[in-house]
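What follows is calculated from the coordinates using simple rules that are stated; it is not laboratory data. Since this is a predicted model, take the numbers as computed values, not measurements. Cβ atoms are built from the backbone, for glycine too; each structure is taken alone.
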Structure I
């Protein structure tokens, strides 16, 4: 849910949308499967782009039921590379969303690349500006132990660094903890 709802918005808005679903006891794959697009869209409205996101959520849920009988345990047992390809074939799921689902929901060792990570890598000359998602991901996947907890923590720290220091328009380079 969160990986799709957080597209083009902040987490505070996603939490409001998720709370709406919780309050209505609709935060399960089965409830979402039965829920109409219209009702889902109205409940996730705080996350923005609610009609598009409702469609993406319904398509993901349809995939989950079609390929994995709606069973989260079954999907979590699937091969990581196969599952990633399957997720990328679902309308509205790109590399960052697919990898977020794999890492955070299914505990698969896949490093998530987001705008913060790209900005930090570029500003520290670890990656050329405009490099592909795969190039950025390879930097982590080839140089870190292939570990879910490590990837999760590392990504969280990069997000924190990006939010507090490596800002898009007015970076606080002089205060950056990575400054040498």
Structure II
């Protein structure tokens, strides 16, 4: 996914940033395509670089649960983040970037240990909170040119993913035993 983000940005630069128009356009039917494309589009290499390290690092941690898990978490988070930006974004704007997914990954990693009642996962969540907590908390506040909607709904998507993908135990309740 990281390679696709970088390749997309190279093509976007060559194309005079025309790909960025494929981002999320709030409440425009055509803008719904951005729910799928926006995480792969960025407003320049600086924007891409700021998303690459946390996306790759947290994505790799999630991928330890398997390729299917990281794809499922990514899909759910991107959907919730994208729809939130589409519903609540400011009219006339275009939302691009993987930061909604980054916020979702962080929230997923912080919350999953509590849903699974797993000390190691809680520890991983604590490390995520310590390393990226300040940047993530600041990104939830409205700021000109920053899609706080993508961030907030990405975090909500991560919380939903942690609940949906929690390990099950007898009786349908979550458990700390391996699935």
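Looking at structures I, II, which one was mean count of other Cβ atoms within 10 Å over residues 74-81 calculated from, given that it came out as 13.2?
Label of the source structure: I.
A value of -16500 was computed for helix-only ellipticity at 222 nm (-39500 (n - 2.57) for each DSSP H run of 4 or more, over all residues; to 500); which of I, II is the source structure?
On the way: I: -16500; II: -21000.
Of the options listed, only I reproduces it.
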- Note on the structure: Re mean count of other Cβ atoms within 10 Å over residues 106-113: value 20.6 computed from one entry in I, II; matching entry is structure I
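Quick check: 4.9 is what I get for distance in nm of label points 7 Å out along Cα→Cβ at positions 42 and 138, calculated from one of I, II. Which structure matches?
Values: I: 4.9; II: 1.8.
Comparing all candidates, it corresponds to I.
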- Can you spot which of I, II the value 24 was calculated from, given it is relative contact order in percent (Cα under 8 Å, 6 or more apart)? II
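Between structures I, II, where is distance in nm of label points 7 Å out along Cα→Cβ at positions 2 and 26 highest?
Values: I: 2.1; II: 3.2.
Looking at the calculated values, the largest one is II.
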- Comparing distance in nm of label points 7 Å out along Cα→Cβ at positions 114 and 130 across structures I, II, the largest value goes to I
- Calculated from one of I, II, P(r) over Cα pairs in 10 Å bins from 0, in percent reads 9, 33, 34, 18, 5, 0, and the structure in question is I
